[in-house]
Structure P
Amino acid sequence: MSDTWTPLPADRLMQAVEEADLRVLLMVIFHLTGDRRWFSDPYLPKRDVNLIADEDAGLSEEARAEIRAKAVELLSSPDLAPAVDDPGDELMVEMMSRCLGEAVPPEYALMMREEMGLCSRQVDWRDEKPTHVRDHLPVVIVGAGASGIALAANLEKLGVSYTILEKNNEVGGTWHENTYPGCGVDTPNHAYSFSFGTRYRWSRYFAPRDELQDYLVRSADEAGIRAKTRFTTRVVKTDWDEAACCWRVLAEGPGGSEEIQAMAVVSAIGQLSLPSVPHIEGADTFDGPIFHTAEWPDGLDLAGKRVAIIGTGASSMQIVPTVVDEVASFTVYQRNAQWARPIPRYHDPIGDGAQWLLEKVPYYAAWFRFTMLWRYGDGLLPTLKKDPNWEHPERSLNRANDRHRIQMTEHMEQELVGRPDLLAKCLPTYPPYGKRILLDNGWFAAITKLNVELVTDDIDRIDPSGVVTTDGQLRDADIVILATGFKVSLMTARLNVTGREGRKLTDVWADDNPSAHLGITVPGFPNLFTMQGPNSGLGHGGSAIFQAECQARYIAGCLAGMIEDGIDAIDVQQDVHDEYVRRVDAEHEGMIWTHPGMSTYYRNAKGRVVSVMPWRLVDYWSMTHEPDFTEFQVLKAG
């Protein structure tokens, strides 16, 4: 509920309600009235699988008018005392199903109540807050991006001492570092946000980078974590002290080097923070600027320049449409064709009326967030599973996956009409979603422009004046942009970690083969937790912030349980870890990312999927909701 409520004048209220998503407005009406007639015909929304759904919800004109009139009546009152606040699990299932026009399994109820802020996701003490909680060494969190903020907010609430070490001069992580033109989120931002904190006024459904960075800065300030963050500070090494049962973290900051003793170390550096810069012969001889997208130079002027961009992944698909009309020419070097989903409303602004509903009307933002979470959630996962009886495994995995292929192919054909040369280059041969799925926010339209050339020949070398392909052709360039992704598999091993008995994490994770129980804990490295770790990335939907909150709750639960029970350290048992990894690998064998028809950064050189998880979001939420201390070896100091 909003703390204060001031109704709008009737005319403005009606204008706002005209912009409402009616399936969401129905849920608001039910919260305020408890009247179940709104859960029957003619007020039942129709199922809509579009990422940004039709606000009319498939309802008749008469039903739409009745819903809006009832909303205006209720929202004209100075008193909005609800008949139903937190509905509990059973009623929540019914409400979710009515809202979406489809049956929602009951296991989603508590997860979504947390996501919507109807009940808290953050960990609390079992009984009274322990009097000795401040006697413990601090927890060291490495990284102040979304994951670090999520965990710090939990520890702040618990009163557990912590220090954040951040290599940059501001919070934000990947959103602080990536400043290239067109940078933005490819998850609806009402889902790509925390379940806690005050609502943010997003200008669009898919927010640009500057808003995301501003949101993370504000979230950090609201949580009170800035004072506990050491900026411009890097971790040199992280060593486990067997006798003292603690970590010794050597950090280097503006004041020099310092060793910090820590109860636990949490790596919140994620998977997408170390640029992957390819070795291309002659790159160091190029006369102009050459840089990775994550290292975009401040003040760079592309106007009138001949620009080469190597790679056609997410960052390239955002950069090219954004600046194509500024540059003299764009030469785009493609190694693999990419599937891209059309998003007709990607750039649409959120109107003033809808903004008012989201900011002021009780429960509206919560249910709007739910609809976004659901549409960008687990619904896609079944289409990514191999049907062993499917007749066309070379082009798709199953009937639904083939339907997605047809739809995306038709979109590509429409966008590239009259350009069979481009269609031949752009149409992938592998099944949809085999690589990270991308959003078409103007990409296909951009590459049809006269100043753009899409090159599919391999790159041989870079000369002082441009890029040379294996056919010997030199294409001149003033600027070379490397849109070549990130080194995903190093993750926490970048922190130079030495665990029990001198075991090094780089050795345990050798051959680009990282693994961790739940993506979080590794045997032999007590009280070391990794966020966005091995096999906890998302490949089918969802939000990285959702994953961060799941892992933050799990880690905070481990730390709180240790403090309450007087445990110095916990080390996940080898057999527990191995069984989890076996289950992950077995599940992946039946999924798209082990398909032999393409390469993807989700897999290592030996073909094992190391980045993304095979589970439904609700399954991972359940796995990480409460730590199971029987899975750990308990260690004592001395």
Structure Q
Amino acid sequence: MKASHDRILTSLSPGTLWFGGLFSRSSASRGLCFEDPLECLSLTSSEETDAYFSLLQERLEEGYALAGYVGYEAGYGFEPTAFNPVEELTRNELPLAWFGVYHAPRECDFGEINPSHTSGCAPGFDMTLDAYRTKIEMILDRIAAGDVYQVNFTGRYSFDFDGPPDTLFHALSARQPQSYRAWLNIDGHQIMSFSPELFFSRKGRCIHTCPMKGTAPRGKSVEEDEELREGLRHSEKNRAENLMIVDLLRNDLGRICTPGSVTVPELFTIRSYPTLHQMVSSVDGELGRECDLRKLFRAIFPCGSVTGAPKIRAMQLIRQLEQSPRGVYTGAVGFMLPDMTMEFNVAIRTLTLNQGHGTYGAGSGIVWDSDADDEFGECGLKAGILLDHSPETLSLFETLLWNGSYLWLEEHLDRLRLSAETLGFSCSCKAIRSKLDAYASARLQRQGTSRVRVVLERDGRFSVSSEPLGREAFLSPVKVCFATPFTDSKDPMLGHKTTARHLYDRILRQAAAAGFDEVLFCNERGEITEGAISNVIIMKDGRYYTPPLSCGMLPGIYRSYFLATRSNAVEKVLYREDLLSADAVFVCNSLRAMRRSILFPSMLIGDECAAAVDDHMK
């Protein structure tokens, strides 16, 4: 394959496909681009699946490259005795499978986007919790009857997006940097895949698969994150699910590989992504000499990690119970070259976008001891990539107090390091510490008590700035009101100190204009979370209480210190009523420590209501 570096893409014309991230083992933006297809090959009926893959094989043997997708429902055609034919097209009128026929792909970059053009989505699931519980109960009944061992049950999120497609792709790429990333423009339908899971890669006769099964959320502190990671590593339920899929793939590969060549080089490995931890294994083999493209896909498609076990029976239940076709979701997206080099992802974390309307699938593996509410929450966790569309220019930052030395420096660096690891930033704490030492000698010794800000960019570059901090910054009590917009407790970005804090900054400016020092937020359940620049602590009957991180907030440095050093301080879910009935309310952060607050509960700050300031505030 001859690569060319003379293209920088900012959008895709129809028939153009781009593969990056882990696909090409390249930089964050560089990847392989397939453009100007010589022929477009579509599969519109599952009865034609075998013939379709034979045609793809012919094009490869003629020396052409192929790139596209195989939709989940195309798999029905490999088992005609188990499934009735699928004649209709999949979601949004895309074919069951589509491949373009190309000359060699180019190597090219995506241009930078303008962050101001990036807007967010508000995804809605196609099932209520009650409807979801009913479906899970039906699956558990079939498991109890011995019909199946596991079923990967999924649903669809719908959303609207009114911005340019490239801004959405760049924004979601930033949320899922460690992914087999692809953008396909097929007749105006945008398919964007940010899958962390490799379906298979092939070089010559060697095939490598990497099943992914087992999920845990990221923590909002170093300690919580490691606890969740280790909990997943030792979870009997998740290990059993993962092993079930490994055995299924071993069986699938055994049908097409030379005897004795199938191995499991990796089992129960934990990999961390921006919003979750995943359990991953790998299964390898050497393909038999008679294994053509049709036989390969017939043996292993769809991937067992998105069906269940036994595969055929699980797929039958999926077809019966799911509300709509999956389409590209849980199929495979990838490319094939004439030398039989192939690489496909499992099309999870994948969306389709057509005329501003998007669809995104999410699901989980259901086994005998699955809890419907937990599985419903896992769907939301996997849809978390849609909740915040911060552009690639998003930065991490820490604000430190200098008062002759840096207060809680190591704690700040630990928090910065964890966020960097979680969000895919490069970070050298050693270099930052050295720069801070030099900065203190050059400026802070003369400047005195200061607020010091460290800003970290995605590529590891960082800057240090400061401003003097007068005595008025530490005065108490502070005037505090409530915000009307709710935050989302499921949004993992709330656990990181980033420059994507537009809601907090906007509401705090409104509060300051009304004469307040701080504004408190609640989540979607009405639970108190945090202030725009502080954590919240109340005192009641001689004990101190602060909201748990699960409510959705930043793991504050002072908050952690207070909990660790006060035996009468604990975490507890708090509501407005708890603050109003408390003996005292405090706000705290590492810059100003802990300050007593005066609450003004009738003063609400938000986009739709900014109440008049009370007379005694004027």
Structure R
Amino acid sequence: MPERKQVTPEDLLQLQFVDAVAVSPDGSRVVYQVRSIDPEKDGYESHLWLVPMQGGDPRRITFGEHKNGSAAWSPDGKTIAFVSDRRDKTQQIFRLSLDGGEAERLTDLDGRIGGLSWSPDGSKISFCYRPADPTETGHLPGSAPAKLAADAKAEKKDRKPPTFMHITRLHYKEDGQGFLPKSRFHVHVLDVATGSVRALTSGEWDHGAAAWSPDGKWLVAPANRLPDSDYHATVSDLWLIPSTGGEPRNLTPQPGAAFAPAWSPDGSQIAFLANEDEGDAWGVKNIHVWTVSPQGGPARNLTPDFDRTALDLMGTDLRDFHDPYPPVWSVDGTAIHYLVSDEGSTHLYSVPAKGGTPRRITKGALALLAVAGSKQGNDLAAIRCDHTDAGTVGRLDSATGAFTPLARPTAKLFDTLAVQTPEEFWVEMPEGHRVHCWMLKPPNADPKRKYPMILEIHGGPRVQYGACFFHEFQMLASAGFYVLFSNPRGAQGYGEAFTRQIGHTNRFKAAVTQRSVVDLKTLLLAGDFSDDAVPEFGDQPWRDSQDYRRMSPITYVENIRTPLLILHSLEDHRCPVEEAEQLYTSLKLLRRDVEMVLFPAESHGLSRGGTPSRRVARLTFLRDWFVRHLAPEPAPRAAARAPAAAEPAMAKAK
């Protein structure tokens, strides 16, 4: 076997990320989206590729230094509509004939576009659209929101900040977007022949992506249309919208969140994901699969006794967390397929459309990052990854779970890297529960010597680590560390009771804190949580200040004696930068060993989708901090797999 090289921070620049899949109506072809890094421009490109469902050579169908995505097949399978920034860096809808030729621009809009869906007769395309509001946004030059904004002016280096920002909403900012404009996302319909665009919804609320009924008379889309929606941020309902215009009708007037709708093949039912707890801001309650009739009547929970959540909540640095994928109906309408976070994997499950016991379809340790179906056949397209695979597009048999690879963009790169498969194990805790763990070893670790160990702790906390490639972990293992990652109490994938159980030590030789939370009062009042996080902490901070103080790490800052590196993004609106600054200043005043690295123009999701150069810098600081304080011996030159057990020392990364 050829010698493989150690995984480094710079290898991030060669990774390719598979972000989405869509199947042609006849089930014969799959279009998928691949995101890659352009090191010279220090940014990302994304392109669409086509591959036969039964296997064959993948073919790239978009080109240039652009971002292309949100691909949607026309009903006849001859055309793909997609969103691209290829004209003046503004998002527009294009269509591409698969018979050949250039992509044709269909819109001339100024704003953000997504959620494309063709009408059944192929004459219209529905989409979500929020007009640009550059005079109101407050996006500063070079900021993460400006970088992400759709309008061309936001990309110009000489753009000046607004004179002021007049804020009246409770929810006035959002991580990854920055200060929110006054405009909202609404459902629009494009007439493909004439190019005319019509808004089907309006008002002071945001709508999600819409799905067409099989007869083309209706669309259904999620929205929180409460008059005081900012005070009920975890609420959403499904709204039935006439495709020719008219007043939407609420199909799910129940507590909690309903989203990700999918019509049954005969149009008699709509499957969707939901829970019934309006106060569940942090994902304690399981998400279930439901159905409702478009004619009205109560919605039905198909999986009320199934103690897992119907969402992909896999933590990885391959991608940021995304909008949930809708359930997929079987062609005959008798079953509904959906993704489930389950003990460190993301599996495909199936439940009878009339209700019954859910059945796990896929087997083994894996993470399905996306699934999509067609109107013909029960084969699904899926993106599958595991510990040593960053994403393979394949055909997934919805009856047996058999997966047939069709395209693996990272294959050549991974053939050269010393990527390790971790050891998986469970730890029995004194309180009676078990904790699911994985251990990565340095390539070719010597079982006769000791190694320093880094403990990785995920945030959320209601997400999960597991069977998915994680570049950061592999990089640290290549640097000579054992890397332990686990799903402690509070993680998803182990039932509701486990997610509720969240419990000061000086046992570590060094630590890194990222996206810090140190003062729950300032987190709640300065972050982008609105009112939805209050139930997690008991009451409003001015009524319950003693409990907030008791639960806040800053209260115990004098106990911190472990050398600490603080990594934080300046545009983090989830955990604002003052959280890191409080901790840093306090430890400096105490004359403790502390350093802080701040990343301009980056959000809470820096490690998953930030500017490539800053992602590499973050990984380098992380690695070098532990090398300095733990001084591991250089890892041996790597080849294939690490031998079994060597005893580790301990360090910590949060």
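Every number in this text was worked out from the coordinates using simple rules, so none of it is lab data. Just so it is clear, the structure is predicted and the values come from calculations on it, not from any experiment. Cβ atoms are built from the backbone, for glycine too; each structure is taken alone.
Computed quantities for the displayed model
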{"read-out": "Which of P, Q, R leads on distance in nm of label points 7 Å out along Cα→Cβ at positions 107 and 603, largest value", "value": "Q"}
{"read-out": "Which entry (P, Q, R) yields the derived value 4, 12, 16, 22, 20, 14, 9, 3, 1, 0 for P(r) over Cα pairs in 5 Å bins from 0, in percent, for residues 411-466 alone", "value": "R"}
{"read-out": "Answer label among P, Q, R for the case where distance in nm of label points 7 Å out along Cα→Cβ at positions 251 and 315, calculated from the coordinates, equals 2.7", "value": "P"}
{"read-out": "helix-only ellipticity at 222 nm (-39500 (n - 2.57) for each DSSP H run of 4 or more, over all residues; to 500) from the coordinates reads -7500; which among P, Q, R", "value": "Q"}
{"read-out": "Highest-scoring label, criterion being Rg/Rh (Cα atoms, Kirkwood Rh), among P, Q, R", "value": "Q"}
